[in-house]
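**Student:** Listed below are the structures to be examined.
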Structure I
Amino acid sequence: MTRLWHVCGSIESLQYFLALEEQERFDLVNFEALGQHWRRFLFGRKFDSYDDAERELLEFDTMPVPVFRIVDPAFRLDYWRKGRIYLASSRLRQAFDLTDTVIRYRDIDLDQSPSAVRAQKYQAFQVVPFADPIDWSRTAGHWLDVARPDGSISKRWFIVPPNPVGPPNRICWRQDFTPPAQLFRAAGTQFMLATDALADRVMRAGITDLMFQDLTSDLAQTELVLRQL
């Protein structure tokens, strides 16, 4: 199959980000309003008939403008995430070099942050294409009951998490799969996947706040495997 990489934040950037939160040097000011918005889309009956791509794009397009307060003037992360919001600097957006059929951007409010932070021109983003690269007939998973705010129950399918003390719960990938774009979401998972060409372009641009994790090789079933230049 085509080589794919799971896109996620680097360990170092995550540690720095968590330290800022612990020191109260970072705040999502309107988190409560955003949380209400997210719960409406995650658990509301109204969206049961929507597929993941439709629901998440509508959630992104209609969410309140996120208001961030970042105290540290040295904040320079090219990629970060808060709640269900993914964010990219102008440098990362240039490295992505993707059209709005693949990725959508929205402005955020950084008025309460130093000018050096605002100069990074951060925007929230949403990956548009969803595709199904997983062979579900051979991949371990289970249905879980998810409670809605009104007390009713919905069913959701989840991949069985890794088993570090026994045989790995392998994710089986479709050998005939062709990516719909250089960046896309794997349906039924939280995986944001990139082609090797996109991963190479981002890494060569000097972006270090993203890791590209191998999920498909035999070795990746038992240990962490990251793409190297």
Structure II
Amino acid sequence: MKITLTDYLAGFDRATNAVELDAAIQAPYKHAFHGRTWTRICRKRIEAGQTLCNASPLGWYVPKLVGRELVVCDERYRVGRGQNSTGVRYAWTSAEHFAVEVLKRNGLSQRAAHAVWDQWGSYPHRCLKTVEMALQGGFKDPPMDELILASASGRPINYSHEQNDADTLDRRASRPCPSCDGSLFDWGCGFSSGFTFVSWHCNGCGNVYTEYMTYARLRELRRPTRANSIQP
């Protein structure tokens, strides 16, 4: 049976918990993901999600915007207007830092705090499950400055110390591989939930390791004048 937009949105109002709201969101109402209809759906979804958060004790952890004030765990932060697109980006980056630090002070891990931040603006009701899992010990932060085996099924990289030493423009950091007589080379970095990590690839056994570190250590690792090799 084909449902109308009115019927579809009414399903959001009938939801009494996050599971029911997700089911209402996934109801078979065909629509484009842009334009006035999509804007109306998004507003109703956020409104219904915020209503569920307000009714839940865990909703205390879920950020909400009251005028220009961001409220997180009863702490308030006034979000700047930014004046232009760059300023808006900076304003909300500062707001994110505020929210993450508040959530961390109130018992959430950094990963959980970032997960809540990623959800609250579009699907606030989903934050409730994230917070519940985090308070039960989920979303653990990774160990810092430790090699974590990410893959043991890859092929060794075709790269040697001689090649690395000859490359004056893109010399990579290296270290002994803990699994074989080969060497690990800095094969790229990334950012996840506020953490910086390096992907180390071995030229002997082919293992790949992930190492989480501070941004300051990453900069030191990639400083052009630094020594080529580091100790494990």
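**Student:** Which one of I, II has distance in nm of label points 7 Å out along Cα→Cβ at positions 69 and 101, as calculated from the coordinates, equal to 4.3?
**Tutor:** Considering all the candidates, the number was obtained from I.
**Student:** Now a separate question. Assign the value 0.65, calculated as FRET efficiency 1/(1 + (r/R0)^6) of positions 109 and 205 (r between Cβ atoms, R0 = 30 Å, to 0.05), to the correct structure from I, II.
**Tutor:** That value comes from structure I.
**Student:** Comparing mean count of other Cβ atoms within 10 Å over residues 85-92 across I, II, which structure shows the greatest value?
**Tutor:** Numbers: I: 19.4; II: 12.4.
The maximum falls on structure I.
**Student:** Out of I, II, which structure matches 199 when volume of the Cα convex hull per residue in Å³ is calculated?
**Tutor:** Values: I: 148; II: 199.
Only one of I, II returns 199 for volume of the Cα convex hull per residue in Å³, namely II.
**Student:** Out of I, II, which structure matches 27 when relative contact order in percent (Cα under 8 Å, 6 or more apart) is calculated?
**Tutor:** Source structure for this number: I.
**Student:** Work out which structure the value -12500 belongs to, where helix-only ellipticity at 222 nm (-39500 (n - 2.57) for each DSSP H run of 4 or more, over all residues; to 500) was derived from one of I, II. Walk me through the intermediate numbers first.
**Tutor:** Details: I: -7000; II: -12500.
Structure II accounts for this read-out.
**Student:** On to the next question. 40, 33, 10 is what came out when Cα extents along the principal axes in Å, for residues 5-52 alone was calculated for one structure; which of I, II is it?
**Tutor:** I
**Student:** Taking 0.55 as the value of FRET efficiency 1/(1 + (r/R0)^6) of positions 77 and 189 (r between Cβ atoms, R0 = 25 Å, to 0.05) derived from one of the structures shown (I, II), identify that structure.
**Tutor:** Working: I: 0.55; II: 0.25.
Answer for the origin of the read-out: I.
**Student:** One of I, II was used to calculate Cα Rg over 2.2 N^0.38 Å, for residues 61-140 alone, giving 1.09; which?
**Tutor:** II
Readers should treat all values here as calculations from the given coordinates under stated rules, not as data from a laboratory. Small disclaimer: the values here were computed from a predicted structure and weren't measured. Cβ atoms are built from the backbone, for glycine too; each structure is taken alone.
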